[in-house]
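Got some structures for you, see below.
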Structure P
Amino acid sequence: MIRTILGAGLLVLASSCAAVAMPTRNEYLLKCSGCHLADGEGMPSHGIPNFIGQVGMFADIPEGRAYIMHVPGVVGSSLSDQDISAVLNYIMKTFAGKSLSPDSRPFTAEEVARLRAENIGNVVEYRRKVANILAARGLTAPAYPWP
């Protein structure tokens, strides 16, 4: 009897955890995978960077975090700031791998709201600035062919 109750409780807990993770994954699939693909590989030949093992370096510096908020799919998203932070944290957990430092902090709704409100100017030029900052730290940002 106790095993049955314990087993049922664990099943409910597991399904609750899956219910939290699934909507975030679904938001990624609906809002991000059109360009970055379901597996995060992107389409580098079309100027869409590969997330896998690379996206974390952007989350490790303030300028990179600001850049992430201004890519077209984020800054123009219909998602709430809370949902954007959840999707970005999903991306980091799922695709960043070793490119994300152990000291990196998760995105929060407050940070998303603040960074989306900042004016970074031309996003392509800003991305080049971020790539230069990363290069000064010995990191190579993924190729970015935009003029």
Structure Q
Amino acid sequence: MSTAAASLEPKERLAVLFGEIGELCGQRNAIDGRLVEIVAEIEREDLAGMTGCRSIAALVAWKTGQAPRNAETMTAVAHRLDDFPHCADGLREGRLSLDQVGVIAERAADGSDAHYAELALSATVEQLRTAIKLAPHPDSPP
């Protein structure tokens, strides 16, 4: 810890640390956004076949070292990138996390991009899951 940080009151130190957490998470989100774009290109151009992987998610897990479930989330976002351009922009810009956009990509109805992109700015992953679960879906009877 630097001497400047050590001289701060605990409340101020916590604020500094929270600021750093926010900055680092934004960078990680932007990196995840780029990874999603790469995965989408691999899928779109059908480049995964030559790897011997059984699925795009398996390829992502292998090449990134992610857990299979995290790779499935990344793959789901990549697969629906065109359906959720506002959410994808939020991820690329570091404002939304892969987990937030993943819940939207895996569960939200088509045409709900702008709504969920705005909601995700202030909602947790669990809150997004609940909102999507409670939302009416166009293919279900009233």
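Computed from the coordinates by the stated procedures, all read-outs in this text should not be read as laboratory data. Just so it is clear, the structure is predicted and the values come from calculations on it, not from any experiment. Cβ atoms are built from the backbone, for glycine too; each structure is taken alone.
As an exercise: relative contact order in percent (Cα under 8 Å, 6 or more apart), calculated from one structure in P, Q, equals 22. Which structure is it?
This figure was derived from Q.
Using the calculated result -21000 for helix-only ellipticity at 222 nm (-39500 (n - 2.57) for each DSSP H run of 4 or more, over all residues; to 500), pick out the matching structure from P, Q. Checking each candidate, the match is Q.
Mean count of other Cβ atoms within 10 Å over residues 74-81 computed as 14.4: which structure among P, Q? Value 14.4 for mean count of other Cβ atoms within 10 Å over residues 74-81 corresponds to P out of P, Q.
Between structures P, Q, where is distance in nm of label points 7 Å out along Cα→Cβ at positions 42 and 58 highest? It would help to have the intermediate numbers written out before the result.
Working: P: 0.7; Q: 1.3.
Once distance in nm of label points 7 Å out along Cα→Cβ at positions 42 and 58 is worked out for each structure, Q has the highest.
Ranked by mean count of other Cβ atoms within 10 Å over residues 98-105, structures P, Q are led by Q, which has the greatest value.
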